[in-house]
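So, here's a batch of structures to check.
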Structure 1
Amino acid sequence: MQATDRSQQEAMVDEYVTKNDTESAIKLLYDLIAEYAKEKNFEKAEALHSKMYEVDSMALIEIVRANEIIEAEKSETLDPEHLELWSDLYGRLTTAEANALYYSMKPAIFESGEIIIEQGQISKCLYFILKGEVNALYNRGNTEVLFKTLSSGDIIGQEPFFSATVCTVSMNASSRVKVSFLENSVLNQWKKDVPALEVKLYEYSTQKDQVKKGLENKKMERRSDKRMELTGRLSFQLLDKSDKPMGKAYKGEFSDISAGGLSFLVKSSKEETLRLLLGRRILVSFEVPLKTGECRSINEKMTIIAIQSMAFDDYSIHIKFENKKTQAFIEEIDPHKPACPP
């Protein structure tokens, strides 16, 4: 149907109302809603649906059926990839709730190194990660500590979104990240249209809060792993996404070692470049002196979890073992001797 024809029909609705022929007005509105919904013009369909209430709020059968048509047509436009990632969430929702959630979201892209959520600041958004990886960090003094890497299917920003508190951690894009996000102003609209949706989303997203779980695990690690000071040199090399070494090897000066990982010093005048290494995997090679007088060679892939700024362009790099060492492994090391040359 041509736009001019529809405009004439909408004008006819007003004529029917003027003549108190609400039955004809409701029938015409119902037909128009069905046509607009089929064309995926949901804004127009919903505007006419609202008009139904104004014309005759007791025409409940037509009002309900018109709403069902709109919701059914909306469901056909939902992104299958999005639905698959959060299938257990959408499985809890009614058709109206699922549509309200999906159509309330906005798209955004963050490039590698960009801040998505900043510790100490207020964030009013809940982010659903579609693609890419996000580093979860917390500031401890002048050190940013990586404690969790999140990826597609994860949700971030739960606590400040639902409780209006400041962010207790930072979230940085470690690669190009594509998200869908909600602004918490939408919660007021949901209270009227889909009142149960907020509770369902809150329960689901807090149960799946990987950041909270990561923080709890990090606190346990800090309590259980004792550090042993160690001197000497090591070398490290960046790994690509296939876990293959790339570029040249770099040198660092040992600081300490524990069952969970180790730290070493590097010198650099490019702080921003170093920050991009957070969450990156590296191949580390070194030898540690044993109490037996021998040296033990280590050549392992590890993950950079923190970078701390020191004086005179020195930076302390903290890395985590893929597989935690035993306490016996640490006790065999002689901390009074420098690490063997790599």
Structure 2
Amino acid sequence: MADRVLIVGLGSIGKRHARVIRQLRPDCEIIALRRSEAVETSDTDIDHCVTSIDDALKLKPRLGVITNPASHHVSSAIPLAKAGVHLLVEKPISCIAGDVPELIDTCRQHGVVLMTAYNMRFLPSLQQFRELIHAHCIGHVLSVRAEVGQFLPSWRPGSDYRNNVSAQAALGGGALLELSHEIDFLRWVFGEIDWVNAALLRQSALEIDVEDTAHLILGFHGLTDRGPLVASLDIDFIRHDTVRNCIAIGEAGSLRWNALEGKVELYAQGGTAWQVVEECPTQRDGSYLAEWRHFLECVETGASPMVSGEDGLAVLRIIEAARASAAAGAVVKVQHS
């Protein structure tokens, strides 16, 4: 099925996808849609370059991965879906929720698999964290606290952060969209989010036109019948000590996930220290390889993807509720339909 794969956009994440595809399917043809048709010496995984969707479709790709700026995701993906190309769309699936239903409907009408590329769901440590939560390892969950932060100029060494998508509102940048993995995995682990209370800030001297910090309070339903679950989520571009973790506090103890170390730890009721219950050091491309294996399986078997287009849309609706909350200084309900 993966004899020809189209990569739309060939920035750092596009090149990562090319590397992963080449590892999984050494003999497939990889086509890049980019501004220049020239194949750079460093792009050893690319077989062909084209500069338009029409030229890409002439090569009859079976699969496509959309990695250009989020503001162009839907306009790039819809003509591919109409041509029967199965799609893996990088997160966020778009920067506007209103664009996404048309893409979902088009994929459904043409029998196309649509998967949103929230690759963190494929981390073994996060999967174990979720399994333990759902197995009531710490009893009824009372509270959740998650945080993610990394200094934006350190993200891509060798490039000017001011020119990257992350720094530009017009391309779908900003802390909320760029670090929306947290919103996705919190939904996946703890249930649907009903409301948001948010503060979005630009606190640093970074030369960006987007928020560099977001503080969210999220109200959930769906995990238990013991009343609402509330989580705090802190996201930023300004922290020099890189962090990505989540702590669930329950009636029978606390469970902590550290994404950077690939570690899950339990502090049991009556305990005296954290105990490691899972340790899977994060591999460079490990979650991307697992994500692609799953995507290929869905294409070949017709199975529903673990992270659907609807999941990508749900995250955008939560982000839009957060923006509305920050503007109004009030709690905002999340639209679910």
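What follows is calculated from the coordinates using simple rules that are stated; it is not laboratory data. What you are looking at is a predicted structure, and each value in this text was computed from that prediction instead of being measured. Cβ atoms are built from the backbone, for glycine too; each structure is taken alone.
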Computed -11500 for helix-only ellipticity at 222 nm (-39500 (n - 2.57) for each DSSP H run of 4 or more, over all residues; to 500) - originating structure among 1, 2: 1
Top of 1, 2 by relative contact order in percent (Cα under 8 Å, 6 or more apart), largest first: 2
At a computed -0.73 (log10 I(q)/I(0) by the Debye sum over Cα atoms at q = 0.11 Å⁻¹), which of 1, 2: 2
Value 4.6, calculated as distance in nm of label points 7 Å out along Cα→Cβ at positions 213 and 301, assigned to which of 1, 2: 2
Distance in nm of label points 7 Å out along Cα→Cβ at positions 29 and 85 - structure with the largest value, from 1, 2: 1
Which entry (1, 2) yields the derived value 22.6 for mean count of other Cβ atoms within 10 Å over residues 5-12: 2
